[in-house]
Structure 1
Amino acid sequence: MHISKISDTAQQSYRIVFPLFLFFSSIFCMSTRANNLFHLSLLLLIVSLFNKDNRQILIGHLRQYAATYSLLIVFFIYYALSNLWGNPERSISSPLTHGTYITFYLLLLPLMLNRPETRRLTLMSIVAGLTVLSIWTLITEHELILTIRQTSDAYPGPSNVIDIAGYCGIGILISGMLMKEKYSPLLLLPMVILAVMMLFTQSRGPVIALFLSACCLLHRHSFKPRNIIITAVLLIVIAAVLFFSHVGEMLLSRFEVLDGQSGLRISIWDHTLAETAKNPWFGHGFNYGLDFINYSGEHITTTHSVYLGALLKGGIIGFVLLMAIVIGGLFRAWNKRESDNHYSLAIFVYALIFMSSQGMFLISNPRETWILFWFPLGLTLSHRLTKKQ
């Protein structure tokens with residue numbers, strides 16, 4: 001009886017601590033204090049499993065998605081072992097630890113999303129964190145972002161403005177999903193703030209990814225008066241920002257030089273493929289990174305594509321494992337499209353498009369990749385319980 005009470009208390013506690021982690025980790029990228037909230041959530045989850053009912057819920061979830069979790073474990077172990085042939089001086093314990101944390105994150109997240117009483121709190125925690133970060137950025141970092149597209153050393157969020165814009169796209173789509181599940185005009189506020197922040201970064205990739213992923217939301221039930229009004233409000237705000245500030249001109253100029261910028265990316269990808277060709281099947285190992293001077297004089301350390309990063313580090317075998325995870329996520333998102341108004345599909349497609357031209361790899365301690373990829377994947381592992389209102 002005493003153990004059961006402790007388990008129930010632990011369950012109630014992680015339902016509070018985990019949303020706190022989601023909120024603070026959305027603001028403070030790679031913060032030890034924010035990560036400690038995740039460690040505490042994990043500990044509370046383990047304690048809660050002393051309750052038989054809690055164990056059965058978790059076991060049922062694992063059985064339902066056994067193939068996905070098995071594939072994830074293989075994926076993490078493979079890239080950990082890749083250090084043995086890629087860089088024997090590096091330990092395999094670090095990537096294994098990262099993979100373990102991500103696996104538990106992908107267990108905690110669906111457990112929270114699958115319960116009506118915690119689903120909205122979980123999603124709102126991420127939206128709130130991203131909104132606070134956007135307000136912070138617009139107040140303290142707007143001059144640096146507008147002029148040199150960089151942030152200060154004291155900035156708590158991602159150092160790359162493209163990742164900041166990526167955050168905004170995720171936040172906008174989550175807000176749309178929350179509004180669809182239970183309408184609240186207050187959700188328009190974070191959507192507007194996040195849209196403005198995305199435009200201020202002048203990042204083309206996230207904007208393109210958002211518009212393409214929004215196409216997933218177009219179906220016969222989309223064209224309702226309320227949806228049209230929400231879309232119109234967002235478009236008016238975006239148009240006002242573009243027209244009454246220098247952001248519109250700057251963003252337009254960024255698209256005008258797209259050909260030249262694409263050439264830079266393509267040269268990086270060409271170098272990545274040349275490096276991969278030296279060890280095509282197994283890659284160069286988890287800790288391997290690019291280190292060369294591009295034709296433009298830039299010092300390049302990232303592949304600017306998660307897919308090519310997986311290929312560089314893990315070779316064809318690692319790339320196939322990643323694509324298996326991606327295909328599995330798309331399959332689940334497609335199957336649940338009717339139950340969640342296509343939002344899981346849109347968010348996951350957004351993540352896939354975004355990481356095609358940004359980032360290096362996905363296995364890490366809590367940082368931007370957890371929001372930009374692992375959260376969308378975790379969303380596909382959940383099911384929608386709330387009714388539309």
Structure 2
Amino acid sequence: MKNILLLGLSDSLFTRDFCREVLKADDTSVSILSPRPSPQYGEFYRDSGISELVWPEFFSKGILGNIGLHMAGRYMSAIRDLERKIGFDRRADAVFVHYVEPLHILYFHRLWKKARKRILVFWGYDIMCASDKKLKLFPHFLKQSTAIVFMIPNQREYFQSKFGHRYDRKLHVIDFGNSVLDQIDKAADKYTVRQCKEEMGLPADKILVHVGYNALRGQRHIDMAKSLVSWSQLPGSEQWTDRLQFVFHVSYGRWEEYEDYRKQLCAVMDSGSLAYVCVEDYYQDERLAMFRRTCDIFLYGQKTDARSASPLEYVYAGARFLCPVWLKDNYRLLDEGGCSYYVYEDFADLTNVFNRCLVEYSNADDRAASSKVREVIREAVSWESLAPKWRSLYE
């Protein structure tokens with residue numbers, strides 16, 4: 001019986017799917033060590049026999065730097081208790097660290113060191129946006145690791161620009177699989193696009209333009225909204241405005257100043273004559289698949305990403321994709337599939353590219369993604385393709 005620990009956030013959809021699609025097996029005992037319990041997936045973990053453990057409370061408060069002798073005993077007692085619960089006092093096959101935060105590894109260094117396989121999984125932001133101060137903490141754990149994983153080649157290249165090539169034999173590029181693709185196929189078998197729009201409470205007779213996919217400022221909704229308002233003032237746009245509905249999906253990633261940000265976004269959209277809605281419901285599985293199928297055109301403007309799953313889901317579901325030039329390399333797999341998506345240079349250029357997309361969309365016979373595009377996306381991001389690569393890191 002293999003014994004595997006995942007150090008990460010149990011309430012993440014990516015963590016749940018990783019456990020379900022990669023780690024869960026009859027010959028494997030799986031534990032998750034999370035800073036807090038998962039309100040969304042706790043039942044799934046229990047039903048699947050996956051042990052969800054929560055950090056000792058004083059770990060979460062930040063014990064490093066002030067762990068004097070009076071706390072050393074308490075610290076070691078907590079670690080030994082975790083070892084017993086995880087089974088690392090008997091056998092320690094692998095530790096996966098999802099989202100690489102050096103201080104978190106240091107908290108649980110005893111567990112990390114006991115494992116036969118030690119796997120660092122960079123999610124994107126943790127490497128691409130790490131400060132110079134934090135980057136200086138990485139080498140100790142990079143040296144101890146047996147594998148270092150990135151979602152896309154760009155992340156690996158950035159890593160090598162910071163740390164050189166001394167770790168190259170450990171580097172792997174393996175994306176997370178995407179379970180939504182299967183749900184999109186099932187939804188397509190059950191519902192037409194029009195039925196999906198009606199079921200999700202969106203106008204079925206309009207062209208739906210989804211703008212971004214979460215509530216974070218980094219999605220740059222306001223920059224895109226300003227471009228759209230500018231477009232609506234161009235000659236000829238009046239033939240389109242009554243036929244369009246803009247959809248801002250802001251269900252997750254809300255932050256402390258989100259309400260003010262939302263007011264700013266609405267103020268920009270209200271300054272024009274465009275119909276729009278902010279969708280704040282959180283969707284999963286079939287509902288998310290249906291929501292993806294409501295989209296006719298997807299506008300994207302995020303500053304950086306690790307080839308996010310959401311744009312690929314929209315394309316797989318049949319939407320036209322408008323991609324900023326600064327993210328084009330992350331989606332070059334679409335070129336391999338012959339997908340004719342749109343690239344804009346900056347937000348001023350978005351007005352022209354959006355207009356061209358509308359004209360070509362209205363002249364298209366079929367909005368479905370080609371079988372070749374769908375095949376390329378499945379090969380790149382489906383769990384059936386990627387799970388064996390993940391397992392090879394510890395089997």
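Computing relative contact order in percent (Cα under 8 Å, 6 or more apart) gives 14 for which of 1, 2?
That value comes from structure 2.
If we compute distance in nm of label points 7 Å out along Cα→Cβ at positions 44 and 340 for structures 1, 2, which one ends up with the highest value?
If we compare distance in nm of label points 7 Å out along Cα→Cβ at positions 44 and 340 over 1, 2, the biggest value is for 2.
Where does the value 14.6 come from, among 1, 2, when mean count of other Cβ atoms within 10 Å over residues 156-163 is the thing being computed?
Of the options listed, only 2 reproduces it.
Could you tell me which structure in 1, 2 was used to calculate FRET efficiency 1/(1 + (r/R0)^6) of positions 100 and 164 (r between Cβ atoms, R0 = 30 Å, to 0.05) as 0.60?
Source structure: 1.
Could you figure out which one of 1, 2 the value 15.8 for mean count of other Cβ atoms within 10 Å over residues 20-27 was computed from?
For mean count of other Cβ atoms within 10 Å over residues 20-27, the value 15.8 is produced by structure 2.
Of structures 1, 2, which gives -12000 when helix-only ellipticity at 222 nm (-39500 (n - 2.57) for each DSSP H run of 4 or more, over all residues; to 500) is computed from the coordinates?
The read-out was computed on structure 2.
Given 14.2 as the derived value for mean projected area of the Cα convex hull in nm², for residues 116-275 alone, which of the supplied structures 1, 2 does it correspond to?
2
If FRET efficiency 1/(1 + (r/R0)^6) of positions 268 and 316 (r between Cβ atoms, R0 = 25 Å, to 0.05) computes to 0.25, which of 1, 2 did it come from?
The correct label is 2.
Here, each number is a calculation from the coordinates, and none is a lab measurement. Nothing here was measured: the structure is a model prediction, and the numbers come from that model. Cβ atoms are built from the backbone, for glycine too; each structure is taken alone.
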